[in-house]
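Down below are the structures I want you to see.
Computed from the coordinates by the stated procedures, all read-outs in this text should not be read as laboratory data. Note that the coordinates shown come from a computational prediction; the quantities given were computed from them, not determined experimentally. Cβ atoms are built from the backbone, for glycine too; each structure is taken alone.
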Structure 1
Amino acid sequence: MLCLENSWFHEILYLPLQYMLAKEISFIIPVFNRPDEVKELLDSFINLEGEKDFEIVIIEDGSTLTSKDIIDGFSNNLNISYYFKENSGPGDSRNYGMKLAKGTYFIILDSDCILPKNYLNEVLKSLNKNYVDCFGGPDAAHNSFTNLQKAINFSMTSFITTGGIRGNRASVNKFQPRSFNMGISKVAFEATGGFGRIHPGEDPDLSIRLCKLNFNTKLIPEAFVYHKRRISWAKFYSQVYKFGLTRSILNTWHPETKKLTYWFPTIFSIGLLASFVLFFLGIELPLKSFGIYLVLSFVVALINTKNIIVPFLAIIAIIIQFFGYGYGFLKSTLILKLSNKSAEQLFPNLFFRVNQNEI
């Protein structure tokens, strides 16, 4: 689904700023029991090039292991607003922070991200050249990441596995930003009400609703972050499984966004299992075809990472990603089709309750 370019709604009611400055930016960062991540992220803020008169809003989402002591250590160098609230999930925490932020444009980051030195300069340069009310940036693996983190990053971001939906130049002007690295204007936030209660899936849901209101989005390829993902194989499977569950829910809410490609992980998984059965029946071609794909993925991972261990782990990550997402997508699609209940009734664990704190 493409947003309407230069609509009268946007041009008349939501005129962009003539020139955006760092002081108009508020970074919104929800955190839950991750003080070490917050320290790494704030260290990268210190190293940013250019002006540092932006605001950093950190929302402690009901943590039992808080980041306050870490944040206090940066108070002399960074303009940080710190809020603690009861746990209500990352989407609601981002909304909470945006309501309290002083800026006119919000940049939303996950706490497990690290910013390259030129990050903010690239954002401002792109927005001042071609303003949009919402942008997204890619994620990348830092040299310091573990081999497992690099392998999962490859599986999640490579064109050969996901088509580059998390950030490639072919999707610059038709991009659905992800909330680990996402910008949204105060005007667009107020018009949409921000993120919904579903998680994961709250970021594409918001992107789709922005598009329906004729707000333009884009990818800023140069504004990437290093996305650390402190994760294990089990956590990775759980994550992609939930991605599959929520994608089917989003298709139900926004049927105009359905794509055949969302079925690819399910088809891949069933096809791979069937190819093993056929192989034992003497039909080798299907399994060989899957083998060619995985060998090609290995080669691409080797070229991208220049690390002989990461491609082997990347093959495991790809298989886990396809099976987890594919199973989740098939399961939720069938359940939603066969039931008259709402998605929230059928999958209550995918929905956070709204925070009741007054702002």
Structure 2
Amino acid sequence: MNIDFSDIEQFKTLFAEPRRVVIVSHTNPDGDAIGSSLALAEVLRMRGHETTCIVPNRFPYYLEWIPRAKEMLVYRFDAEQAKATIDCADVIICADMNNLSRLEELSEAIASNTTAKRLLIDHHLNPGEGFDLVFSHPESSSTAFLVYSILSQAFGTQIIDRTIATQLYVGIITDTGNFAFSHLTPELFRAVAVLVEAGIDIPTIYNNIYNSFTEGRARLFGYAINRKMKTLLKGTVAYISLTEEELRRYWFQQGDSEGFVNYPLTVKKMRMSAMFTQQHDFIRVSLRSRGNIDVDTFARRYFNGGGHRNAAGGKSFMTMDETIRHYIAAVEEYHAEGKV
């Protein structure tokens, strides 16, 4: 990955003296958001900085085992402490997100600190404005790999111990689908070799992430695929919808539906998949595709979202039925334009 030497030097200069640092990541934080934030925080602490990680809402239960994950402040439940910490920060780092709007309610607390330096470290398209230093690399497979690249260039790979390596590896495998998606470069695997040399336990990490779900999640998955997966365009496009009532029926916990949107793409001729999950006041939209079908553009155009070419998301403030009809019409329009 080609990171500008001048950016690395600015990063080193910024952290040459002890700072009070806050690291924030996006709403519904995933493995990459958690892993990259914690690893960055761990290195900064080792170098004498007072560092706190804050996320807008609770992260999935199957990520709680990650070293120091339980020390993260959850804004939804610790707003007062989080605000006080943010107000005192000298540096605010936004990790695995391209815009402050991804923080939802937490964004107001960030905006209230007008003196802190702001850094962006992210691999999504179209980074927002208002940052003093930006590491925006959509060619990176994950933010965790980007964090590894920054840290190794700034301080050397010797700074990466087993704890940091574990945190980074979680971010890498969750955002690459355990090395199944795009941007799988030789440089990435050389980084993984460094993490292995630091002592990570790959089978245990895999088991903790992918084999630690609840019975309710397993039953919800079966229901979603058997009863709720619908197809369009002769079986080449799919969607799954889950209402709040359906989620409650299977004792839904944060993160239980993660990965469901990928499953239709295991069908050989499937090219695009969508997942609609009803929240309290909106519907979360997840989009996946393969090949040259651009769901980032699709999400921006139809669901006020964005992301990557083959993985994106957005929101709908319509009813579930209206959202599905809107999606079907959007797919037909996209198909008419030769884009799916």
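As an exercise: helix-only ellipticity at 222 nm (-39500 (n - 2.57) for each DSSP H run of 4 or more, over all residues; to 500), calculated from one structure in 1, 2, equals -15000. Which structure is it?
Details: 1: -15000; 2: -11500.
It traces back to 1.
Using mean count of other Cβ atoms within 10 Å over residues 116-123 for the comparison, can you identify which of 1, 2 gives the largest number?
Values: 1: 18.8; 2: 22.5.
Result for mean count of other Cβ atoms within 10 Å over residues 116-123 over 1, 2: largest is 2.
Starting from the value 1.00: which structure in 1, 2 was FRET efficiency 1/(1 + (r/R0)^6) of positions 60 and 316 (r between Cβ atoms, R0 = 41 Å, to 0.05) calculated from? The partial results should precede the final answer.
Details: 1: 0.75; 2: 1.00.
Matching structure: 2.
Which structure, out of 1, 2, was Cα extents along the principal axes in Å derived from, given a value of 59, 42, 41? If you can, show how the numbers build up before the last one.
Working: 1: 68, 47, 42; 2: 59, 42, 41.
Comparing all candidates, it corresponds to 2.
One of 1, 2 was used to compute relative contact order in percent (Cα under 8 Å, 6 or more apart), and the result was 20. Which label is that? Could you put the intermediate results ahead of the total?
Details: 1: 20; 2: 13.
Traced to structure 1.
Quick check on the output: 4.8 is distance in nm of label points 7 Å out along Cα→Cβ at positions 196 and 244, derived from one of 1, 2. Which one produced it? Present the calculation step by step, with values, prior to reporting the outcome.
Numbers: 1: 2.1; 2: 4.8.
Going through each structure in turn, the value belongs to 2.
Where is distance in nm of label points 7 Å out along Cα→Cβ at positions 44 and 324 largest, in which of 1, 2?
Numbers: 1: 2.0; 2: 4.4.
Structure 2 gives the largest value of distance in nm of label points 7 Å out along Cα→Cβ at positions 44 and 324 among 1, 2.
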